[in-house]
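The following blocks contain the structures, represented as structure tokens.
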Structure 1
Amino acid sequence: MSVPAAAWLPAGTFKDQVVLITGGGTGLGLSLSRGFAALGAKVVVASRSREHHAPFLEEAAREGWTVEAHELDVREDAQVRERIDDIVQRHGRLHHLVNNAAGNFVCPTERLSINAWRAVLGIVLDGTFSCSKYAGRHMIAAGGGTMLNVVATYAWTGMPGVAHSASAKAGVLALTKTLAAEWAEHGIRVNAIAPGPFHSDGAKQNLWPDEETEERIRRAVPLGRFAERDEVAAYGLHLCSPASDYVTGECITLDGGLTLAAGRMFPHGARRRERE
């Protein structure tokens with residue numbers, strides 16, 4: 001089976017390498033999981049719901065990919081340590097970590113409860129920290145590895161209704177750059193991708209639940225469309241591959257120019273009248 005996200009790298013790019021992907025059974029995480037597996041990696045997906053794993057495990061069995069799945073709540077530091085130690089003990093080492101687990105919903109800040117705030121920061125920021133810390137210990141001992149964090153453009157632009165998620169993602173972006181600087185001497189590269197709107201059931205439900213909102217967002221994108229998940233995943237795979245061996249501490253924006261829109265003087269498609 002052809003996996004579009006994997007089409008831009010040579011076959012076997014990640015052959016026999018071990019990758020842990022949190023939230024790897026659905027959405028963007030699934031596209032990344034499929035891409036790593038198609039390129040030869042041993043893929044470990046982890047998320048809170050076992051139901052999220054079934055479709056990927058079934059596909060892996062058909063394709064002959066090396067895949068396993070585990071329940072994991074990244075908010076639980078002890079669970080994270082136990083899972084990562086187990087992966088390294090069974091597979092010998094961990095080459096790549098993808099921090100993709102997330103939680104988000106739109107809520108006006110004045111109505112946002114402290115429990116909701118803590119839930120999102122716990123998954124996104126605390127979870128990324130715990131996974132990175134324990135994976136990092138093994139990567140330091142092994143002499144290197146890569147980490148990929150999934151953030152969002154509103155981490156630096158802001159967006160109404162996502163104070164919790166924006167704050168968490170901004171923290172992850174700062175952590176990305178900090179770990180890249182701190183762990184470069186150990187051969188560990190840490191990068192991030194910041195997707196704009198892309199086709200995803202979760203995002204549609206939480207961020208653009210009706211056609212009017214979806215169309216309004218689409219019109220704001222200079223390229224005039226949402227991304228496909230595999231387009232976004234392809235850049236994540238590239239950042240983890242040898243093709244990006246000299247790249248660390250970077251955040252690649254994949255939003256069709258959406259964050260540039262505020263700087264446009266003229267409406268999309270309009271042409272400036274030349275002075276006579």
Structure 2
Amino acid sequence: MKVLLLTSNSIQNMALSHMLAAQHELVGIIYENRFSKGGRLINYLEKVNYNPVKILEKLYQKFRLRFLEENIAGELKDGYRNYSSFYETATLEVANINQQESIDFIKDNPHDIIVVSGTRIVKKDILALKPAFGIINMHTGLSPYYNGGPSCTFWCLYNDDINFIGATVMFIDEGIDTGNIILSDTIELDETDTYGRLEFKAIDLGNRLILRALDKLKADKEFRGHSQKSIASGYVFYNRDYTFSKRLLVQKKIKAGIIKKLITETKSDKNTIRIID
């Protein structure tokens with residue numbers, strides 16, 4: 001199958017490109033340069049209009065939350081230590097996945113399916129292109145129970161719902177993680193898991209589900225997935241919900257041993273969770 005990947009320049013997506021290329025023909029990669037420290041700094045400074053109070057507030061929050069950020073970064077770097085660049089194929093770097101250069105690149109590189117992972121919301125101009133096998137998206141959350149972001153692992157810990165940490169591969173539509181589900185699963189939990197390890201497990205599970213989803217679609221091109229409304233209802237989280245106070249609360253809970261406690265005394269009954277396989 002000829003695959004075109006729409007993604008961002010994070011280490012987990014670099015790993016995904018190699019995983020895809022090992023089993024399919026990866027004809028092209030478009031990636032948003034969203035993880036450049038210099039780029040993020042400039043974007044933030046412009047967003048707050050170089051307001052010194054806002055800048056100091058941001059630095060204070062980053063200092064207070066360094067435990068969460070460093071834990072995730074360390075686990076991803078260790079888990080994907082063999083990957084430091086994208087697979088060598090036709091590649092386009094963009095500031096926004098929806099810009100015209102992306103659309104032109106997609107049209108210029110014949111493909112059977114588009115895989116989306118780690119970008120901002122893909123908009124209608126790309127969705128209208130309709131490749132033969134569709135456009136699929138990997139969500140590091142268990143849909144429909146936990147949708148949105150920026151981290152459903154975080155929201156599971158916030159709600160003490162550790163059994164719902166997982167990943168989903170779905171057909172993409174104009175909503176936020178609302179497309180028909182192809183595959184979903186939860187991670188395997190271990191009492192020694194850290195927050196970063198839980199995040200890594202969810203991301204790695206999602207990458208592996210993408211490979212399984214491609215095989216499933218290749219075997220049945222007409223399969224259109226399962227409607228999320230037919231499965232269950234759940235939460236949808238937005239970036240505006242991801243506040244400093246909530247992150248600080250979860251960080252305190254983690255430092256107090258909430259992960260081990262939830263694993264040994266699970267609040268959620270896993271039998272109530274519907275997994276799409």
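Listing for the model above:
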quantity	calculated
Given 20.0 for mean count of other Cβ atoms within 10 Å over residues 8-15, calculated: source structure among 1, 2	2
Entry that produces 16.2, 49 once Rg and Dmax of the Cα atoms in Å, for residues 168-231 alone is calculated, selected from 1, 2	1
Label whose coordinates, when percent of Cα pairs over 23 Å apart, for residues 112-223 alone is calculated, return 28 (choices 1, 2)	2
Computed 29, 25, 17 for semi-axes √(5λ) of the Cα gyration tensor in Å - originating structure among 1, 2	2
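FYI, it's all coordinate maths here, none of it is from the lab. The model shown is predicted, which means the values in this text are computed figures rather than measured ones. Cβ atoms are built from the backbone, for glycine too; each structure is taken alone.
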